[in-house]
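Please go over the structures that come below.
Every read-out reported here was derived from the displayed coordinates using simple, explicitly stated rules and does not represent laboratory data. These numbers come from a predicted model, not from an experiment. Cβ atoms are built from the backbone, for glycine too; each structure is taken alone.
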Structure I
Amino acid sequence: MAAHRKLFIPGPTEVAPEVLAELSRPMIGHRFPECSELIASIVPKVQKMLYTENMISLATCSGTGLMEAAVRNCVRDSCVCFINGAFSKRFYQIAKSNGKQAIPVEIPWGHGFNADLVDEALSQNKVDAVTLVHNETSTAAMIDIDSIAGLMKEKYPDISLLVDMVSSMGGVKLEIDKLGVDVALASGQKALALPPGVAVAAISPKAMEKAGTVENRGFYFDFFNVQKSYAKNQTHITPTIPHLYAMKKQMEIIIEEGLENRWRRHLEMAERVRAWAEEHFRIFTQEGYRSNTLTCVENTRNVNISDLN
């Protein structure tokens, strides 16, 4: 067995031993009552963490799969894609590769943005959806989701808001129902601190209504297939059952810690790391848009990163 190397990378992140232990439980059938009970024990905790009553999809994939699901279900014809890093660019590429008219809005890497930029883009382009990344892992830039969501509800209520929260969900307070995000998605292997292989999405009733107007949603990620199984505490495809056991345990840990305590702890860790980075290097990310779950340090001392790793 390889030696345990504690991870301090953006993802996969370190997984607690008690969570890892859950992966070795004896296998059950995905249509057994025990599996439905397992899913039923996870979903309410995820909803609590996200302050939502929306449908929760537990998907066997990475966050990229749910990005594609959001596009396939909630972009009828066209979308504006805000690009300020590698993963927001991926959202754009996914839209293009699925035959959607995707309009890129480029922001310098390391920079965030707020409602003003979104308003400017939507006032100039007639689209039915917006894609953006809340917390851009490649640059540690966290956008002003509160102002953007407020703008969308007030001025563009018919445009779907599709948000990648891969590296913030589980580490930052995200009140999904209050924000009005139509699809909020994340991988398990970042702030949720699970092994790679499971992803989560909160899907709003408005997103379901929109999906009903979109053709060629595919099968694996069709929200209506998800919805039918969700009503029975099941998944329409065979899920990664070991990850569900691990997720149940991790959600218990998150709820037991206390959500406000968890958000505060991540902020305190971020402040500590940022203070160190400012003292010894320089922070790459624009001030005012710095993430509370990861920090991007500018290599001002020309450290050989390969040697460091």
Structure II
Amino acid sequence: MNTAFENTARMTVNGTRLAYVERGSGDSLVLVHGGVSDLRTWDKQLQSLGERYSVLAYSRRYARPNTELADGAEDPIQPHVDDLAAIIETRKHGAVHLVGHSMGGQIALFLAIQRPELVRKLVLIEPPVIGLIARMPPSFVHILQMLIKRPRSAMTLARFRRRVMKPAELAFRQGDDKAAIQMLGKGILGDSYFNTLSPGRYQQIWENRKADRAQILGQGYPPLRPADVSSVDHPVLLLRGSDSPKLFHRLTDRLAGLLPRARIVDIANASHILHEDKPSSVNSEILKFLDGPARERSATGTPQPMATAFTSSSM
């Protein structure tokens, strides 16, 4: 086994064994990682957050060091949501705070929609909620509707699909995983951030690529109804990197316009993996949010900005 996982424990939920680590004591906080990642992505959060909370970081099903996804198998989101619910229920600590990055943020959001009683506060770090603005794959009629209703989002998504997703999909289909990962990495992180990844971080991406390959070649991003997002009445902190692709900024804006108790904070000089790029800033914002009181609705029922204003009308 990789020595990075020597001190991990194991739990069995929904018939699958998951690796996890725990730090600290206090109210429960669960960290949910994104794609091409595993629990190692939270190394710079565990000690800091564990000073005030009982923190659990786990590797989602198919992420290292768990059993990997079989070749050709699908990897839909719902089993991951069910696993997260089972983890919370098994530990019998009641509702928990959730921090989710990328696809982990989408999983946390789905749990808040489906099982709101299990969640206290949400921190969502650039969840790829593409299903909010487009059907995947989008039909011609739907593309026209997007261009009319949200032209900037439609153009941003179209560029991202053309420049990043479609070339990566083609490379995966041709069996060239290295090229696919490079296209995804540069498209999602940016050239400079991807090119300066440490060997260990690149290895983490490589070891966990099968689930991302299954998502891109399979069901894609799950549909998400605006009404369901608006039903989430928990306090929500939306974190995004200043240097992330415009698509993630537009998706975050869209979420902020739908979630009744959401705030946005931009982390300067950070890419999509902002919790790794700027851990001190991210940890500080998370602790400030979790330590603070539950935020009330404004008089109009919409959130007030924390650090940056947002506008949903241009989406």
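Here are some notes:
- Origin of the value 2.9, where distance in nm of label points 7 Å out along Cα→Cβ at positions 12 and 268 was derived from one of I, II: I
- Structures compared: I, II; top value of percent of Cα pairs over 12 Å apart, for residues 116-179 alone, i.e. the largest, recorded for II.
- Structure from which 0.60 was derived, FRET efficiency 1/(1 + (r/R0)^6) of positions 44 and 276 (r between Cβ atoms, R0 = 41 Å, to 0.05), options I, II: I
- Which entry (I, II) yields the derived value 33, 58, 9 for P(r) over Cα pairs in 20 Å bins from 0, in percent: I
- When relative contact order in percent (Cα under 8 Å, 6 or more apart) is calculated for each of structures I, II, structure I gives the greatest result.
- Given 21.5 for mean count of other Cβ atoms within 10 Å over residues 84-91, calculated: source structure among I, II: I
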